[in-house]
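Computed from the coordinates by the stated procedures, all read-outs in this text should not be read as laboratory data. These figures come from a predicted structure and were not determined experimentally. Cβ atoms are built from the backbone, for glycine too; each structure is taken alone.
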Structure P
Amino acid sequence: RRISHQKHRRIIITVLALTASIISIGSSYWRQNKHSTFNEGLWFECTNTECFSKMVTTDWMKSCQALMVLGCILNFVCTILFVLSIYSDDLLDPLQRYTGTMMFFAGTFHFIALTLYLVRNMKEEGALRLQWSYFTGWGAFLFNFVLVVDVAVFSLAPLE
């Protein structure tokens, strides 16, 4: 069975969004001090070679954690649904629109969490520098946004 370019593109974008989301959530490099002796992520704080779990954390950090995880779960569900949509010959398949809507919410959750983290980091005295894992989260948001636009624009009329 031959996959349309539209469906192929959407699957690639959802896989990229899911991958970026997982990497961002799992890494402990959201912030780092300028001497590279301390870094932290959503779940761990690390000094040199030792990492410690952030079991006791602030409400805003718990919100960031929850929103990033919800966004990642929605990215996973969307990836599965787009793969299942391969078996539909209808380019205007309603499943694609529902999946696009879920990606909108995944992107919104990521946006809120990343913005909240940025604002709270800026308010802290001696704020740490944001690192690659934080920006990978923005990459997940960007892939979500691109997919939402793709579904919104190209689901209005068939391409082929």
Structure Q
Amino acid sequence: MNKVCYPGTFDPLTYGHLDVIKRSAEFADELHILIADSLNKKTNFSVEERKEMIKLVTNDIPNVVIAYTDGLVVDYCLKNQIKFMIRGLRTLTDYEHEYALFYYNRNLSDKVETLILFPSSRNHFISSSSIKELVSHGADISSYVPAKIIPMIEAKLKKNICKN
């Protein structure tokens, strides 16, 4: 069985993420969408909220497994016999970050290979950070996130804005 892992914070999920998910699902027998928090990122959505967003937009993709880890992604892959990790790459800045991650992961285990997917042109500059900024200014985000999760995103982010 060809198992593939696509890790990320998905805070929130965007069309860019969904593009990588759909394309990865085409060549994976089992695609693990792994919610993996980063010490460098403060999340707005709980793990359960992010799982729900992913579930809502991937329920028509039968080979998806949604999971969470608070540990190292490479350890999750090894534990679940996953040989391939997918990373999306948008910009040169992403490249530098992803190359560093690849290097650390490779030093931790040479049993997990990193595969890079470039975004389709319409998803090239979508980022979760930009979505948060757009919502904070009341802008329309329908070009950047699936319609099914817009109410959830707007409600949560507007609530967080009101707190600050």
*For which of P, Q does helix-only ellipticity at 222 nm (-39500 (n - 2.57) for each DSSP H run of 4 or more, over all residues; to 500), calculated from the coordinates, equal -22500?*
P
*Which of P, Q yields 0.75 [FRET efficiency 1/(1 + (r/R0)^6) of positions 66 and 114 (r between Cβ atoms, R0 = 25 Å, to 0.05), calculated]*: Q
*Given structures P, Q, which gives the highest value for relative contact order in percent (Cα under 8 Å, 6 or more apart)?*
P
*When distance in nm of label points 7 Å out along Cα→Cβ at positions 58 and 98 is calculated for each of the structures P, Q, which structure yields the highest value?*
P
